[in-house]
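Have a look at these structures, which come just after this line.
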Structure I
Amino acid sequence: MPVNIVTSIEIACPRAEVSVFAADPDNATAWYSNIKSVEWQTAPPLAEGSEIAFVANFLGRRIAYTYRVVELVVGQRFVMSTEQGPFPMRTEYSWVDAASGTLMTLRNSGQPSGFGAIAAPALAAAMRRANNKDLLRLKAILESHHRDGARPHPVS
């Protein structure tokens, strides 16, 4: 059973500000509650072909995987994929202008196999909850810094 989770949120900040912060792997631990560490496998800056290793805790398990950037259109779209972890997955961010600032959409999709295929409905529900929580955290970080006129920075 394929997994395709799509979540969106409006953030009251300019698209450039949202996309620069969200697409920077060094900020992932600030707004993704499950990501515990990030390590560049290729030298920055971020570009198609960049590889970034992540360690996450999800559903009580430690998961280590390396994403490869497959598409980067600055300020519009960011796509990474991995063949590691519980199942091969693709993560996509997109940003468009919205009445309040920026609409950010986060999509996780993949095809679990083995036990992952059996657990896919529960896994998808947990991913949806986590994505919604993470987008709310991203919104809070960016909007508070935007209101204060400060440049957003990672917070642990």
Structure II
Amino acid sequence: MSGPASRPGGVLVAGIGNIFLGDDGFGVEVARRLAGVELPPWVTVADYGVRGMHLAYDLAAADHELTILVDATERGDEAGTVYVIELDTSSRTARPCLDAHGMQPDVVLDLLALLGHVPKRVLLVGCEPAVVDHRMGLSPAVERAVGTAVAAVTELVTNHDR
């Protein structure tokens, strides 16, 4: 079997978001650009789009040392602001996920708890969106932030103690 679930102990970088909702496609675009970056062989980059259930099952099936979720996330900062946040995986509630396409990191982590899996370490490389509406394409501010996020992810995985 190939893919994210087949590399236990490695790093999974998961680009998430909906390309039909403007800046929500940020994580997908970062994953696309990372596909052209030479990364260590124990790093898997995958575009999960809106497939939250698929991501949860891949995380439960493999024992990644580090998972990096890349997503547009509103925090009230200036559009295009990129940040890295360590997510708390130890205090998740096992709640059923009613939306198989839900990609919010908290929904995915709750689904993992329901599956009886606690990931070792999860980081979110997020970007403040400018526009999340029914249109394709990133806003100029978020488009400029993609390169910053690619550099941040590259640094995180190359400096990760494996």
Structure III
Amino acid sequence: MAESIQANSRVFVHFTLKLEDGSTAESTRNNGKPALFTLGDETLSPGMEDQLVGLKAGDKKAFSLAPESAFGIPSPDMIQYFSRREFIDAGEPVPGAIMLFTGMDGSEMPGVVREVNGDSITVDFNHPLAGQTIHFDIEVLEIDPVLEALNADPVG
């Protein structure tokens, strides 16, 4: 087990993300289940990873990240327009609803329905927290935890 978080560490953490207005956007403490992250796998932003490197199990840290270091700046290129007939199988789109869309490569991508105007549906594929300064409160629980192998065949 590593003594401190390094560039490719796996870490169990409890975290709370708060917005500028003080509201909580997400918290692992609410459900009592810590998150597992692997640094370097592009799940976390480089700005977030930089804040974690060097921390040890038991460390707590509070910090803020500007939008460009957290979830990015909203891009107008990530807003797309669809016709209502493209939603026939998905049901009636409602502004604010998060829906899964299948990309050309077959991958799924969440989008937020921003507007329903007659036959036109506006969907925003920017991260829901893009453009926001985020305040983090993190507690490192474990570094490079030993994970139980799933579907492991017993040797013998």
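Work out which structure the value 1.8 belongs to, where distance in nm of label points 7 Å out along Cα→Cβ at positions 87 and 127 was derived from one of I, II, III. Provide the component values of the computation, followed by the final result.
Values: I: 0.6; II: 1.8; III: 2.6.
Structure of origin is II.
Work out which structure the value 2.0 belongs to, where distance in nm of label points 7 Å out along Cα→Cβ at positions 55 and 119 was derived from one of I, II, III.
The correct label is I.
14.7, 42 is what came out when Rg and Dmax of the Cα atoms in Å was calculated for one structure; which of I, II, III is it?
The value was obtained from structure II.
With mean count of other Cβ atoms within 10 Å over residues 23-30 as the yardstick, tell me which of I, II, III scores highest.
Top value of mean count of other Cβ atoms within 10 Å over residues 23-30 goes to structure II.
None of the figures in this text is laboratory data; all of them are computed from the coordinates on show. None of the values given here were measured: they were computed from a predicted structure. Cβ atoms are built from the backbone, for glycine too; each structure is taken alone.
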